[in-house]
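Several structures are given next for inspection.
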Structure P
Amino acid sequence: MKEVMSGNHAVSYGAMLSRAQVIAAYPITPQTQIVEMLSEFCRTGRLKAKFIKVESEHSALAACIGASIAGARAFTATSAQGLALMHELIHWAANGRMPIVMADVNRSMAPGWSIWTDQNDSLSQRDTGWLQFYCESNQEVIDTIIQGYKIAETVLLPVMVVLDAFVLSHTSEGVDIPEQKLVDKFLPPYKPQYKMDLNQTLAFGALVTPDYNFELKYQIQEAMEYSLTLARKVDKEFKRFSGRNYGLIEPYRCARAEIILVTSGTITSTAREVIDNLRKQGEKIGLLKIRMFRPFPAQEVIEALEDCKKVAVIDRNIGYGVGGILCQEIKSAFCNNARRPEIFGYITGIGGRDVTPDTIMEIVIDVRKNNKADNRIKYVGLRKLR
């Protein structure tokens, strides 16, 4: 069934179709519509779930952790300062191996106070043990929520599904809603091997001495590495019933390209239009979309980029003191690779600043005229400061 809906409502439908059993809700712009629609689904009986209204984002994730320990499929959503307030429990969920799925609607961190998009809120949590997927469209949002549960409940790690504030969250487009019976076949009920049970004496979150703690963290890294293989498998399985798949990365017109732009999120759609126009003019240029950021699909990225001459990484974030975070990840991936392109880094779109085709073209023009990359941070669309 096709329906026109916003990115926020695509998240809500994804959680409903996944038959989330516990939803912990605290409103924060621009994700409030997600939990509002889920509350309506629960009120009407369309979704049989426990809807918990909490007093903060910290409590929202705490409720999800409790539900997950009890063996329930749990969901929540947040943005920016809300995600930051969860930080303590972000670690607790991952280290406790709890397969929670959370939507983060990317919003710039304050101050200055903002409700508009950039990726610093989610990327600041990149080393906490959560898998991260960055979505380009509302269709990808609903599909990734469903895939997220399948992956999370297999590797026993939480999943963060990320979408741009307003560019997706409050913009409507046609979305194909999968049939419930097909989703049920793809995503059966969650039946954990270990859960809180009054008839079993199990401890959760107990004190762990140095004799064992190291090994627990090692197992999380092993699960992260396996999730790359699993995510590919789940994506292919999803295609069999929906006709759609996304990959961990998506190369676009990269064959024999001399310049490749690298993007994530909605900047990808704008860049794709620019690439098409430049290809019509005979320019050898392509695009690589990064969908899965954690774990980082380094080998796939290398294979997609190592034969081109120049790579322009477009970051909608700032790693203060370093530069663009996505750019640093790609440079790190190529560190020990025998073949490597010149890697140029560009930062744009911070705080929701529009990233237009002209913005992308400014980057293309700069890459064309420079044969060697350096470590300078290049800003595109930055106004002159007084």
Structure Q
Amino acid sequence: MSERLYNYMKITDLKDMLKKSGEEYGDKTAYQIKVKEGVYQNITHREVREMIDALGTSLIDMGLKNKRIAVIGENRFEWEIAYLSIVCGTGIVVPLDKSLPENELRNLIDRSEVEAIFYTQKYEQILENAKNEGVGKLKHLISMDSVEHKRGIYSERELIETGKELMAQGNREFIDAKIDNQKMSIMLFTSGTTSASKIVALSHNNLCSNLMDIASVLDVDSSDVFLSFLPLHHVFECTVGFLFSLYKGAKTVFCDGMRHIPENMREYKVTVMASVPAIYERIVKMIRRQLEKQGKIKEILQKEEQYRNCSMEKKKEVFQEIHDILGGNVKLLISGAASLDAGVEEKYRLLGFNLVQGYGLTETSPIIAIRNKKIL
């Protein structure tokens, strides 16, 4: 990324990122969580950082300093709080693929030598069995769903409250923890081309250099709303959809599922989404079906040619009804993890959507290059 287009905040590690962005954007909403239809919970950037400090304090108090701790589950803010509470002063975080079959999950718990694991309800029985049967070094189970400790299983929520009490009593072990930004702090498993998944070791420096590079070429700020859809254990979503949003002081909302993407984009007024080519292809087909029902395909194709050489702003104005299908607020779409068909990319741009492609791999945290230039 040789050409830097925008100013960016310099950071040395993720703890430094949380401190600086928290000071800058503390009062802004970091997460908007749907409690039930039409009812939402807003969590500020300041509250997020307080929860991370409290949870990290509890983890160290449990004896997990410098230990490996896994996280597995559906995309949710508790997953992200757990990740940062581990990596910003406790130990090494091990994000695990939520789609793994039980035998492979047990294998990775053994290979990674994790001593604790955060998880959502779906995995409780599997992980209880693994712990009881002595798989690897697993000692502690921490539920993202439980409101209190039960049956030897910790509650993430209760650990946060315990951590707050410990900090109030003067415990600063997590807050004062120093970060070696060159040391492995993130252990990832990637399928690669072999039958057994490979381990990729990443550091704070790896991730932070990527965050700063991305910020220097993409026009994203604290007014933006990110839709989190891709699995968080994947470094593409983790860096671009999760850490980058916190770094920029933006808001993150969580998708209700693949078929709900357009609906969620309208519901939350989403401005930024990082996804894979298959999703963008699916959205284009969905838009085409709607236009066919309305008998507008011929009209739209004529307008695409008529306004081909106009600015992106003008195209958005001309095709506003199509933008409204996705909420009318989309500012940036990021495609990665595979090659996007050139025809699909052109279609988005003809309609006035700024879609950019990124290239990279897990070992590069993950972005190597982004095609960021707006066509006209």
(message) Taking mean count of other Cβ atoms within 10 Å over residues 81-88 as the criterion, which structure among P, Q has the greatest value?
(response) Q
(message) By the measure mean count of other Cβ atoms within 10 Å over residues 249-256, tell me the structure among P, Q with the highest figure.
(response) Q
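Can you rank P, Q by distance in nm of label points 7 Å out along Cα→Cβ at positions 89 and 361 and just name the one with the largest value?
That would be structure P.
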(request) Using percent of Cα pairs over 23 Å apart, for residues 41-256 alone, single out the structure from P, Q with the greatest value. (result) P
(message) Of the structures labelled P, Q, one was used to calculate FRET efficiency 1/(1 + (r/R0)^6) of positions 121 and 201 (r between Cβ atoms, R0 = 41 Å, to 0.05), giving 0.55. Name it.
(response) P
(request) Could you tell me which structure in P, Q was used to calculate distance in nm of label points 7 Å out along Cα→Cβ at positions 97 and 337 as 3.3? (result) P
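Readers should treat all values here as calculations from the given coordinates under stated rules, not as data from a laboratory. This structure is a prediction, so every number in the text was calculated from the model and none was measured. Cβ atoms are built from the backbone, for glycine too; each structure is taken alone.
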